[in-house]
Structure I
Amino acid sequence: MKGDGVTHSVDVVFHNRTSNKFGSRGSTALWGHSYGAGVGVFDKLWTLDHGDVIKYASHGVTYVGHVGTVRKIKPRASIASCYDLRGKPRACLVTCDERTRTADGVYKGKTLVTITGIHRRR
């Protein structure tokens, strides 16, 4: 994953500025596109499993963490925990869930993946 991008690019992750930076204490909220055709940075995010390794690179620094949970959530579900500024480093990866897309292109759900055990790769 590439970090700190803009939301309209399909291959870049957007870091919400109201959350902590990746790898620092507390939560980091990262958003990315999912198109189901292999072009979105978070395509098939829902296929991750507990314990899978995630690597995140931003500004020349690489971080590594492990998948904690993978959940399907409603479009307007609260993700307040993704903005908790305290505790051990963790991240929330959020995208539209391609499995919930209607024929007219409306997404009825999102995928929320939590990443734990984040540390800077040496």
Structure II
Amino acid sequence: MSDTENISRASQVGELRLAKQQQWLIAIAAATLLAAIFWIEWNTKLDCVEKTAATVFIALIAASGVSLLFKLQDYMKRARLALNPRDPTPWLRGADVLCLLTGVTLLAAIVVLYFLWTTHAASKSC
């Protein structure tokens, strides 16, 4: 390999590493935003309109997070194919981590939704 090819390959490996880190950061950001909504709900009594708005935000956070996770997985597939065009399953490499991060994001959203609509139920119903 020439020096130019070595630099290009190193750059592609670095981009792949960065995309993997970004997947984790997206899941952490989604969980943090969901935790903030949970904290707000836990420490205040939201009325029906506020609960509905929070539900929309929760759905948007979860959907956006999962969408970005899958987009990064597609990007990593292209990066892996650029490094090795003969890779038989570039998308599936790292799919276990993708499934874990997707599951954590969705589970966090479900838990927050559950507590949003079940806590303080005795004092105020929608």
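All of the numbers you see were taken from the coordinates with simple rules; none came from a lab. Small disclaimer: the values here were computed from a predicted structure and weren't measured. Cβ atoms are built from the backbone, for glycine too; each structure is taken alone.
Quick check: 0 is what I get for helix-only ellipticity at 222 nm (-39500 (n - 2.57) for each DSSP H run of 4 or more, over all residues; to 500), calculated from one of I, II. Which structure matches? It would help to have the intermediate numbers written out before the result.
Details: I: 0; II: -29000.
Considering all the candidates, the number was obtained from I.
To test your reading of the models, identify which of I, II gives 40 for relative contact order in percent (Cα under 8 Å, 6 or more apart) when calculated. Working shown, then result.
Numbers: I: 28; II: 40.
The read-out comes from structure II.
For the read-out Cα extents along the principal axes in Å, for residues 42-81 alone, a value of 51, 17, 6 was computed from one structure; give its label from I, II. Display every interim value, and only then the final one.
Values: I: 34, 21, 20; II: 51, 17, 6.
Answer for the origin of the read-out: II.
Which of I, II yields 15, 47, 33, 5, 0 for P(r) over Cα pairs in 10 Å bins from 0, in percent, as computed?
Values: I: 15, 47, 33, 5, 0; II: 12, 34, 22, 16, 10, 5, 1, 0.
Derived from the structure labelled I.
Work out which structure the value 1.00 belongs to, where FRET efficiency 1/(1 + (r/R0)^6) of positions 90 and 114 (r between Cβ atoms, R0 = 41 Å, to 0.05) was derived from one of I, II.
Details: I: 1.00; II: 0.65.
Corresponding structure: I.
Taking 1.0 as the value of distance in nm of label points 7 Å out along Cα→Cβ at positions 74 and 98 derived from one of the structures shown (I, II), identify that structure. Write out the running numbers ahead of the final one.
Working: I: 2.6; II: 1.0.
Computed on structure II.
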